[in-house]
Structure P
Amino acid sequence: MDEVAQIREKIDIVSFIAEFITLKKAGRNFKANCPFHNEKTPSFMVNPERQIWHCFGCSKGGDIYSFLMEYERLEFPEALRMLAKRTGIALPERPSQIAKSSKKEKIYQINNLAREFYHYVLTKHSAGEKARIYLEERGVTPKIIQTFMLGFAPFTGNALTKYLIEKKLFPRQDLIDAGLAIQYTERVRDFFRGRLIFPLVDHRDNVVGFSGRVLDKNATTAKYINTRETLAYHKGDHVFGLNITKDAIRKANQVIVCEGEFDVISCFHNGISNVVGVKGTALTENQVNLLARYAAKITFCFDGDKAGQEAIKRSLLVVEKKGLMPTVIEITGGKDPDEALRLEPGLFKKAVREDTGVYDYLLAKAVAAADPETAQGKKQIADELLPLIAGIKNEIIKEHYLRKIASLLETSYDSIMKEAQHQTIKEQKVAVNTISAIKRPKEEVMEEYLLSLIIQSDDPKAITRIASARLSGYLPKERACQKILHHLLDHFAIGDTFDGQKFTHSLPTELITSYDTSLLYPLSHFEDRQKLLSEVEKAAASLRTSYIHQKMKQIAKEIKAKEQEGLEKEINELKKEYSLLASQKSQSNFPLA
């Protein structure tokens, strides 16, 4: 058994997937809302017997590897390494495998070395003394420096590149690809120079990039610069600190979202551990999807100025689409969490405990900025709030706020509701991943359903014989359903019990997917045997009728063609066959034996 199979054997797929999404027992399977597309009715199924998963909405499926690759957007080698580490199985480091290491993996390696270099300069080297004093003045302790692996980029132009090229033997192009170096005439030089360094680490502990802050508040250059977009770093995907705070977030079932790195560090230092920072102000869909893995409640803690309010508004649509509960912390005692915690930590902690609903917060801000007594003021408040309220996913909450606005503006609920229906959020055109159920032939779906009734029943032998008898002579031989029925009959000719593992080993490779899909099919619970038999009857009758209908259409075409050729004898034979099929079609609802 190779390493891939060993890892698959060691990890139970139900327990593994349950770490990412909530699974509920559904007969022999487990079900959930699919994490790969938006849906209200669960169509994502996991089978413990076969250790597989499948979504009947978007048709994605597979094993633990395919789930991890899809969920984390990984290549197979990355997924393999993650699962190998989890199981403790050593992967052979063959030269050919090392050579095939992805460019992204190489960037992770280089970034990790850069993080160690920057951290060493900050904590041990004389070049980091100014940065150490700066952090001490801001109340950042050595323990926090170690936890977040903060660093310092020397003012010299090539300290890091020289270290990575001469000591670690990386080609200069690799440093450019990682965003750590820039081409300068015939040489390369460090991208970060004379800056405090915040490593940007993803939730899988990969160093994806860096953020650099100037120490001099009077500097004419940008206060912060970030790693440019690379294969490893995408600004809209990353949140700062999640690798450190994700356990606290999961425990609290709440994530506090701040703007900057120092906000996160100050919160963490003051015992507020369920916190992350975003680069930029508005949350992206990818960031929200990531945070939704850990918490159902998302709490905005942006700066209290107009820009902070606008950032909250721009984030709301994707937060609502994901079904998260949005709240706000109203910062007091400072302009941002970092300042508030340094000046008035007690007040800020009180504000955290008393977070308010985001729509109540925005309503209060809108009323403070306009006069609800005037027609123009009413319009201004409605124009600002209704597009946001219209995006609320929960209809009860939506009606609550529409009625609240109507009461506040002394306007009828009907007029407010109509206006909300007409509103569109022009500023926020967010692409939401919605996949409708893939259209497939009715017969194909019904075949899957019939097979699922057999395979998932407590008496598959009896159900197989009944279904096979009802469809004998009607189901085309080339159909997967017919082939699997024949294999089931052969299986039960040897014994009465159904051994799923033994049966799948006997199936030809081309039938495995059809079998697995039927094994995962989301069946309703049947209270007694008679109801199950009735459902088998309906499915078999539906398939029989469908294939008779198809055959009749084919014969009708043949009759038309023969009529043009004047072949009376063949026409009469075809008409007899057509009449016989029509009679059989009308008798499809036969009783069960």
Structure Q
Amino acid sequence: MSLRLLIQTIFLTVIAATAGCGGGGSGGGAGGGSATAPGAGATTGSTDPAPVPPPDAVVHPTQLAASRFIGQATFGPTMQQITQLASSDYNSWINAEFAKPATLRRTYIDQAQAALPAGTTVSQNQFFEAFWQQAVRGDDQLRQRVAFALSQIFVVSLQDSGVAQYPRGVASFYDMLAADAFGNYRTLLEDVSLHPMMGMYLTSLHNAKESANRTPDENYAREVMQLMSIGLNKLNPDGTLVLVAGKPVETYTTGDITGMAKVFTGWSWAGPDKTTTRFNGGTPDANRDWTPMQAYPQFHSSSQKDFLGVTIPAQSSADPQASLKVALDTLFNHPNVGPFIGRQLIQRLVTSNPSPQYIGRVAAAFANNGAGVRGDMKAVIKAVLLDPEARNDNVQATPRSGKLREPVIRLAHWMRSFNATSTSRQFLIHNTDDALSGLAQTPMRSPSVFNFYRPGYVPANTTLAAAGLVAPEMQITAETSTTGYLNLMRDVVPNGTGTNRDVKPDYTAELALTDTPDALVERVNLLLTAGQMSSGLKAKIVGAINSVAIPAATANNAATIDTARKNRVYLAVFLTLASPEYIAQK
């Protein structure tokens, strides 16, 4: 069987298998299924796992355990990272990551702009290049991975026509998420609220006070509560719904939105003055795309503001900063924030269906880092990554554990695990939206403020739905996107990716194992599936590798031998990346 025919045969098998896992028909597509409130899908119809002993964070992990941990905490493990962690411990590794400075995307954008001819400007492409540089080669991997998770909670999208005009501003927004990833959630909430890209995306930028002819824009007021802090329904500390007479209790009302909207009046572009012209976008300052919005008291509502049981009395002189402080302090101290944000971080990094106990432990870390500090993101991240449900092998083996790897993570993982380098040093990977030939996902190009997928998404008519489980990433998983991913990886595994194949993998270590297919598969298993590949899948991949004969050397067939060895590696890597066992990260 030819290599092409062999890949095509297995390609079709994988499509069928993936569709059977819930990605097919109305069950897996973005149009099927439903989005439930956070907490609603986590426990219904399922049994919470029995208590498990906590992991010892200071014991050397095995290479397999190290690979699994790094796969959760970064954009994908490298062999060097696995080896280093196996000679250290989880806690020390995390602390070392906390100590690393953030790498900035805006710096790359500024450098790219300086290199362009006069009169031309950078585009979205330069943001994408900066993203992939840091995702693949950045040293501050934990920070970058958490920033990507935060970008899917605090959503700003280049699909918005206004935001799309400011790629440097979007780079700055992402840098802000990275800078605050190891800080305090209260700081993060304020930085997000005042960033001009968020102001533009959710229309709090140049939002004016009420008058006879207008009411304040309510967009950001609604979403900062619903998506970025307290959620739709009141939660217990373990993330389960608070029920009254058997029904969920809403966290806020339309009146709360109206009151909160007044808080976000009188904020607009930064600059050296606070004129009406500047408030409305005229006389633009050169750095207004990334400088925090400034207060314009003359446009801020001075009337009484009521929200979430708090009242800001009418102000004799409008004071936007004072109003903002009260509002953000109120959100920050709401009991929902710990379980609401904690659950989403668990979902993004570890598992789609954490138990209430897991959520409760993370929420407790949010409430108190052990030193009386609320909102310490370092404590939250440690709680997420070091929890028994994240590290214990017995929990890992249960049907409810794990999550789907989203497409952006898969591509980054492949590049990192096989030491991909960029010929241009720019990582010329641009828009990957196309579902048929790309990833059906591009960083910072969410189709809406609700991200690429909802945290409570339930694929309809699936065993997951019957079990009361959620599968957020399934919202962008369908026959089309599955086929597109497989088409893409079938192409890039042997050839590289990006403009003019700018990004190419280095398979030197794998090529050295082509005479021993079992060893080759075990290396790929370690890098891509953390040693979790089933014996059945191993046997199939080894069989596929063995079907590519390596001829005996002669004086004239060195090129043929080289091609055969490469094809063996390509098969091992592609078939693993294409397998449901890889796509479902456990």
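Taken together, the values in this text are just the output of simple stated rules run on the coordinates, not laboratory data. If you're wondering where the values come from, they're calculated on a predicted model, not measured in any experiment. Cβ atoms are built from the backbone, for glycine too; each structure is taken alone.
Observations on the structure shown:
- Of the structures P, Q, the one that 25.2 was derived from, the read-out being Kirkwood radius over Cα pairs in Å: Q
- Winner on distance in nm of label points 7 Å out along Cα→Cβ at positions 226 and 546 once structures P, Q are ranked, highest first: Q
- Which entry (P, Q) yields the derived value 16.9 for mean count of other Cβ atoms within 10 Å over residues 210-217: P
- In this comparison of P, Q, the computed figure 5.9 for distance in nm of label points 7 Å out along Cα→Cβ at positions 218 and 538 is attributed to Q.
- Looking across P, Q, the calculation of mean count of other Cβ atoms within 10 Å over residues 114-121 that yields 7.8 traces back to Q.
- Among P, Q, structure where Rg and Dmax of the Cα atoms in Å, for residues 66-137 alone as derived comes to 16.7, 53: Q
- Origin of the value -14000, where helix-only ellipticity at 222 nm (-39500 (n - 2.57) for each DSSP H run of 4 or more, over all residues; to 500) was derived from one of P, Q: Q
- Calculating relative contact order in percent (Cα under 8 Å, 6 or more apart) for structures P, Q picks out Q as the one with the greatest value.
- For 1.25 (Cα Rg over 2.2 N^0.38 Å, for residues 378-489 alone, calculated) the corresponding structure among P, Q: Q
- Source structure (of P, Q) for mean count of other Cβ atoms within 10 Å over residues 186-193, computed value 17.9: P
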